[in-house]
1. Using the calculated result 5.2 for distance in nm of label points 7 Å out along Cα→Cβ at positions 19 and 91, pick out the matching structure from 1, 2.
2. Given structures 1, 2, which gives the highest value for distance in nm of label points 7 Å out along Cα→Cβ at positions 123 and 147?
3. Taking Rg/Rh (Cα atoms, Kirkwood Rh), for residues 51-154 alone as the quantity of interest, name the structure among 1, 2 where it is greatest.
4. Thinking of 1, 2, which structure, once Cα Rg over 2.2 N^0.38 Å, for residues 43-98 alone is computed, gives back 1.06?
5. A value of -20500 was derived for helix-only ellipticity at 222 nm (-39500 (n - 2.57) for each DSSP H run of 4 or more, over all residues; to 500); which structure in 1, 2 was it taken from?
6. 3.0 is what came out when distance in nm of label points 7 Å out along Cα→Cβ at positions 27 and 83 was calculated for one structure; which of 1, 2 is it?
7. Say we calculate volume of the Cα convex hull per residue in Å³ for every structure; which of 1, 2 gives the highest result?
Structure 1
Amino acid sequence: MVSKLDICNIALAHLGQEPISSLGQEDEKARRCTLFYEPVKREVLRTHNWAFAGSQVSLALLAGDGGKEWPYMYAYPQDCLFLRKVFSPGPNGRAGAFKEAFNADLHARVIFSAIAQASAEYTRDVCDESQFDPAFCKAFSLALAADLAVALTADTALARMVLEKYTLALEEARRSNMSERFDIRSGRSAFVEAR
């Protein structure tokens with residue numbers, strides 16, 4: 001199983017840097033890895049509808065007396081990084097239009113929809129690295145390396161090279177992920193044969 005430290009050390013290896021033994025050590029590499037890790041992870045998670053990061057939830061209704069276009073206001077799922085779809089429940093559920101907004105009274109993001117008792121499909125913020133797909137790990141480590149490159153090496157040519165490798169790895173990871181789908185009802189990933 002891969003860990004946060006493993007991913008950081010893979011990123012450092014892409015840059016020709018020595019590994020770190022802990023993210024808490026008093027070291028510039030450890031401080032930079034800690035600084036960049038979460039924002040880069042969330043950015044890469046948002047780039048694609050990753051099967052391992054897919055989630056579905058019934059939305060919590062906050063208000064149901066809104067305007068004609070958006071009569072229902074729902075709470076934004078706490079672990080949601082990218083809202084993919086809002087749909088009606090049931091086997092014949094249909095997706096519908098939605099609008100994300102910040103509600104100043106609630107000091108929170110909300111979802112507006114014309115669907116009563118709506119559910120949402122989204123990409124969640126995965127905090128357990130053992131759930132990461134191996135192809136995602138490779139792409140993520142390269143994205144992290146690209147962001148660390150200038151800060152740790154001051155080598156812009158190296159940063160460009162790592163960014164190019166990230167782009168290629170991300171495309172490969174997306175292709176790999178396309179053969180896998182997320183089964184909303186069971187909450188598990190399932191492979192589908194390529195045709």
Structure 2
Amino acid sequence: MIDELKTDAEERMGKTLEALDVAMKKIRTGRAHPSLLESILVSYYGNDTPLNQVANISVADARTLSVTPWEKNMVPEVEKAILKSDLGLNPATAGEVIRIPMPPLTEETRKGYIRQARQEAEHSRVSVRNIRRDVLSDFKDLLKEKEITEDDERRAQEAIQKLTDRFVESIDKVLEEKEKDLMEI
């Protein structure tokens with residue numbers, strides 16, 4: 001029973017870390033990266049479809065992304081979707097290819113992105129701690145029902161705390177890397 005709860009907690013904390021990675025990819029650095037456009041949805045025959053499922057996204061150079069829709073009639077839709085996104089990008093269309101220059105980051109925008117990254121990391125830390133709290137509560141319930149001993153509960157609590165510390169440390173590393181990326185000129 002204890003092992004099942006530990007495994008469940010580890011899976012949920014892993015998902016929190018994956019969600020943080022996705023959130024960090026959406027925060028723009030000075031370099032062009034295809035993952036920036038992953039969150040953009042395009043109206044494709046009446047359905048909202050992720051951009052990477054209707055077009056090829058590639059890096060033209062360090063500061064330019066190139067988007068090539070698979071169908072020529074999708075070019076205006078893709079361009080509209082990029083403009084509507086909250087990424088602050090201005091696409092330029094040249095025939096069937098949409099070029100997206102990355103505007104250089106100012107000191108103010110860098111600080112704003114760092115603030116956003118720290119906020120995302122803090123949300124992830126809180127989520128991991130909430131998972132820990134839930135599992136510890138489950139251990140207490142098992143102890144009350146006399147399904148486990150006090151020693152088992154104490155050992156399980158220590159294991160969950162170590163797991164929590166490991167995931168919080170991973171979150172801090174992800175944040176540190178993102179901050180370093182954002183401060184590069």
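Derivation of every value follows stated rules applied to the coordinates shown; laboratory data play no part. Because the structure is predicted, anything quoted here is derived from the model rather than measured. Cβ atoms are built from the backbone, for glycine too; each structure is taken alone.
1. Numbers: 1: 5.2; 2: 2.9.
Structure of origin is 1.
2. Working: 1: 1.3; 2: 3.3.
Structure 2 comes out on top.
3. On the way: 1: 1.12; 2: 1.34.
Once Rg/Rh (Cα atoms, Kirkwood Rh), for residues 51-154 alone is worked out for each structure, 2 has the highest.
4. Numbers: 1: 1.28; 2: 1.06.
The correct label is 2.
5. Working: 1: -12500; 2: -20500.
Attributed to the structure labelled 2.
6. Details: 1: 4.2; 2: 3.0.
Among 1, 2, the structure yielding 3.0 for distance in nm of label points 7 Å out along Cα→Cβ at positions 27 and 83 is 2.
7. Working: 1: 155; 2: 131.
Comparing 1, 2, the top value of volume of the Cα convex hull per residue in Å³ belongs to 1.
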